[in-house]
Structure P
Amino acid sequence: MQEEIFEIDVNNLDEKYEFGKIGKQASGAVMYRCGKAVLIGAIAINEKLMDEDFLPLTVQYSEKAYANAKIPGGFIKRETKPADFETLTSRIVDRSIRPLFPKGFNYEIVLTIMVVSSDEDVDMQVAALHTANATLFTSDIPVQSSIASVRIGKIDGRIILNPTNSQLKDSTLDLLVVGKGKDVMMIEMRSIPSMKSEVENFGVLDPTSGAIPLTIEHQESNEVSQEEMIDIIEYASRAIDIATNRFEDEFKKVAKTPLELPLAQDIFDEELYQKVGSDFNDDIKKAVSSMAKSERSNELKKVVLKVIEKYSTDDIVIDKEVAQRVVEKHKREIVRAMILDDNIRADGRGLDDVRDISIEMNILPSVHGSCLFTRGQTQTLVTATLGDAKAAQSYDLITDKNTQYEKLMVHYNFPGFSVGEAKYQGPPGRRELGHGNLAKRALESSFDMRYDGSVRLVSEVLESNGSSSMATVCGGSLAMAAAEVESVNLVAGVAMGVIVEGDRYAVLTDIMGLEDHDGDMDFKICGTDEGITALQLDIKLGGIKLEILRDVLSKTTVARRHILSKMVEAQSSMQRSQALPSTEFFHIDPNKIVDIIGKAGATIRDIIEKFEVNIDIKRDVGGVKVSGDCPTKVANAKAHIEKIASTPTKKQQIYEINKEYKGKIKKIVDFGMFIEMPDGFDALLHISKVAKNRVNNLDERYSVGDDITVVVLEQKGKKVELATLEYVN
């Protein structure tokens, strides 16, 4: 392929795609440029059909340290384990392009995206998605559809299409939408909190002065209503349609001839299917009922064994895989027919019903805050641990040379026993990172922006039958409340599903594992009573229509408010955790901070040791935070600090030269003694000024606490030079 360059200016993005320049041995490759950002995309395929019945697609997004003129930190000076942002971006790209492949395309594919030059104002996730799209569309892999992505921001109530990173810092909305034509395929959204100032008039001093204006600042979560969300997604869909058409028109000029790769044959026995439907329909329905209670029910496996036993003969043995496919298809049809035809789900619920909810607060006596949240057969134990500002998680972004700090951390763990599997629990994978990140995005808009410490939430999934990430959101919000962390509002989450057959569809509230597996969409939506704070959409169709999304969001509001009512009820009856530290926040004169700290930190260390507390100080505003296990000691430490702060500032005395003064020995060191002078300040009496003859050991002559008469030889500012009478005379 000859080198070809396409410059595409669409949706406020000025992008350049260079083909035929790099990666010529790959199935497809592109060099993408936007601003100073340069990304390399390359894709390779193993043309051997895999035995597994799924698409073995791997997406690797990596950011090179040199792209931001950095050498990797740490002992090993090379890129090693991917950072969370890299893993989450790989996951976003995977979720966006996977629906483009036809069923049965079971070929191993590896898509690599490398950031080799960064730009602080370029959205790297949009850049990665467009790099992936150009790489795949122009490769010899037989995918003939193009995707496009847009990020939507909202600044001062105005919608911004593809804002820069600088603009996004001022936005109250972060919405990433990926689509194909007019169809939406993937959504990631979060609301961004902001501080709002309002001026109120209070009181009247006298008839001539009028009311006193007072500025009040408060945090707003900036939730998005369902109506506004649909309007914004519709706007994004139109922009995506324009972009995908432009991409296809340009990229088809350099697209390689597609490989002729046969799809995996669907091993299916129609005759056996008819027999099983006649003879085992009741058994499969019973298995479906069991699967509604557990993601790892064995009832369907028992039906498969019965099918093999019934229809196998001495001459013909029914293949287990064939039997599994037949039974699985019947199961899927039964589940979907119950929903579409009878408006009944496998567990007996109506389409809009939320499973029974049970909440227990502060059940762990040695933990700052805890919540056991159970919804149906899904259960999470979420804990909240409080730390100071130094305990925040530090991380680096390729678009920023400064280290960032994460005050709210959410970690999600999914052990095998939660679904009845005998499985070793290793380090978190992409799924765990993705679910934890979704919960964090849902909660952080209500998390106090001015919180001066750090909070770590850990969600241990103890039982799972769908929506464990949404249980993490609910349990996380309550765990913070249990740890007495200030929040604007409680946040709840619910997973919605959709079943589509032709022109018919059904929306399911609070889906379980069976419905997630056999459904066509998984829509996780989180929010407060006021609106949506985060959402995530994954679909198994080629796209989904906006009218379906509108229906989903409408039903979500009812479910979310029901869940929130249960959470409020639990919060109102919770007991304070025994492990929760006592904390006092107060302010002193910023000029007095130096007195609280003392010389070389001596005063503050003495307070910490004496009262057994932790102290955090904000020098610029005079803010003081004292925390400890004992409320009495915390209160005494606060009183002690306030006493120091209220003591009038000492002024250094101006001494007469060669005049005698009474002092007290505060400290004896090898090179002299520190003498407390009449004004309370210390001055140094050097060992050479103690006597005319050499003195080797001051401890033989003096003791700490002794009174001593000294002569002031010189004073320069705060420095006072002393001598003894013996030396002077």
Structure Q
Amino acid sequence: MLGALIRLKQRAGRALVSTALGRRIYGLKQTVELSKPVPDAVIDADDVKKQHSQNASAALDEFIDDAQALVLPHSDKPVVSIILVLFNQAPLTLMCLKSLIAHCDVDVEIIIVDNNSTDRTAEMMALVENATTLHNQDNVGFVHAVNQGAEAARGDFLLFLNNDALLQPGSLRAALNVFGQESNAGAVGGKIRLLDGSLQEAGSIIWQDGSCLGYGRGMQPDNPEFMFRRDVDYCSGAFLLTPRALFAELGGFDIDYAPAYYEESDYCIRLNKAGYRIIYEPAADIIHYEFASSGGYEGASKLQQEHREILCQKHQDYLAKQYPAAESNILKARTASRRQNVLLIDDRVPHAALGAGYPRCREILHELVAANYNVTLFPLRTSYDEWPDTYATLPPSVEVMLYLGKDRLGEFLTQRRDVYDTIIVSRSHNMEWLKDLQHKHQAITGNARIVYDAEALIAPREAARMRLQGESVSAQREARMVKDELELARDADCVLAVSQAEADIYQQAGFENVLVLGHKTVATPTPRNFKQRQDFLFVGALRDDNSPNVDSLLWFTEKVLPLIKKQLGSDFRVLVVGDNIAPSLKRIQADGIKFMGRQPDITPLYDHCRVFIAPTRFAAGIPHKIHEAAAFGIPVVATELLAGQLSWTDCDELLVGDSAEAFADQCVRLYQDETLWDHVRGKALDALARDCSPEQFTAVVQSLTQAASTQSQQTSPELAATGA
């Protein structure tokens, strides 16, 4: 029942955003403002702080009056030692401890270092159980106290957490997971929200003069630019996770920064010099009062200025390589890696289940990340995507500009005119949109190298579709359609074709820099043999009545399936996998057709079914569905069109049938003949290894940006200072 409700919700959502009105309605709950702060008129930060303090004080009074023990999480074998430093602010400390009780999701110990608080901290601590408490006779400051707590710690990791912070669900686990997922991680920080709902920081920048900037301060915390993982210069000590052994190896926080401020900046610089990375993880999330432990903003500001001078003295070599402090440098400096920046523009987040070239786009993005580029994806269609689904498909370090849509691409490119070294544009209609923007706004793409990923040459497919629907399309008209589509790529620095046949068309039209990038597919044949299988399998998104998938399934069920049943009877089913919201599917009344909907994992169906059908009558590019079926070890019956696109041979890598009678006969042959089935399966696996080499795919993707490194070198910090 629950699964059915979820599928109903997803189907309703996708149907909603398929219309202009629906997209407008859905957009109401997904407000994204590029580089715009939370309005002061909406929320007054001082009022929010005052109310929070009053609530915390009332909670403290009630807690002490009730005299009920506050039992903290504790493990005899802690993975993380959480270190809190206290000096007064007992109400905020109580709120912090309650958040740890609610949201610690790993084995922890909690170490509390009290710097001789003079408020009600002692009364509160008398009721706290399971904490390791260290009492100082004087206020030794934050730096000394943290080092003191670290020496008492037993966990593999140390979490420095301000006592005016509130831990949010899943944050500790998310931060800890980064160390298992990223190489050379030295410290992990999180997204820090202020009480008024605005962002304090999403990682921080250290400028050339030693000053620091919390990236995104005052912005909406859930804007796309704060939702991806990235290397940063440093993260605030309000929430900072680091290996205990590494902290000890580097001598802890430098006491020259006592009592507080700049100690975490210095520590992160020393980590960087030692070859470690400082990583911002957006899923690690806290709410922060800010300045509660330093005597307010004025006292903190004075300390920061003094300690900035110390930082400059200690790390001149590091600072010389940083960007100068300038608003125009923020987008370049927000990522510490100083790698090339690549923007990829496509219709959607490339979930594999969407088909239509999206699996290939997904692999391109993965390869760009693996090659150590800073990658942004801009989906031009506002779609029913949420962040967990997005990052289940993509690496967490890809910046995904969800919810903006194509109407805001111009605004986005204008703001980032000098950021990207390479811009990859996928699909002809998206290239047309970009060219229109370039015409309206001079130099909107800056010095970026433009790569046109044709994905597929659409004009021949459209001509074939029009002919199937009864429209007369002359050879001259089709040639004009092809020429118009080719012209979209005329100003691109490089054209990416999906097959050698399509690359030849571009080269014959005078394009010199054309690369072939097919599909990356690794064979993982499922174990069942011929006799252990039954049924036919169709895979494809069925969302649009004019799509090749809908046309092919209607043709198969109405023209081919009755002929198959005449020979095989009705002791089989046709399993149909993929979204199925196209209105014309209501025409399908045949028995034995089972619509499975979108499946999170099709592997069991590939292992169950005996024959894969691809009855496509018009299409462009390369049929990834056949590559995928071959990879899972299920033989295919396809049309001559698809066989030609693959350059695969009838009765070897697949069986081919173009008429309804021929397609039915080939389905029956493959369904009944075990020897033929084994032969086709083996030949298809051989062809897959030849045509879909991961190594070749990687080499081509890397070559897209390697040329950019010589044609449009990233602006150096020195040039950035002058705006050159």
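Every number in this text was worked out from the coordinates using simple rules, so none of it is lab data. Keep in mind that this is a model prediction, so the values were computed, not measured. Cβ atoms are built from the backbone, for glycine too; each structure is taken alone.
When semi-axes √(5λ) of the Cα gyration tensor in Å, for residues 246-525 alone is calculated, the result is 48, 20, 18; to which of the structures P, Q does this value belong? Could you put the intermediate results ahead of the total?
On the way: P: 42, 26, 18; Q: 48, 20, 18.
Clearly, the read-out refers to Q.
Upon calculation of helix-only ellipticity at 222 nm (-39500 (n - 2.57) for each DSSP H run of 4 or more, over all residues; to 500) from the atomic coordinates, which of the structures P, Q produces -12000?
Numbers: P: -9500; Q: -12000.
Label of the originating structure: Q.
Given a value of 92, 59, 47 for Cα extents along the principal axes in Å, calculated from one of P, Q, which structure does it belong to?
Values: P: 123, 72, 66; Q: 92, 59, 47.
Label of the originating structure: Q.
When FRET efficiency 1/(1 + (r/R0)^6) of positions 158 and 702 (r between Cβ atoms, R0 = 41 Å, to 0.05) is calculated, the result is 0.05; to which of the structures P, Q does this value belong? Please list the in-between numbers first.
On the way: P: 0.05; Q: 0.60.
Source structure for this number: P.
Looking just at mean count of other Cβ atoms within 10 Å over residues 174-181, which of the labels P, Q belongs to the structure with the highest value?
Values: P: 22.2; Q: 18.0.
With respect to mean count of other Cβ atoms within 10 Å over residues 174-181, the highest-scoring structure among P, Q is P.
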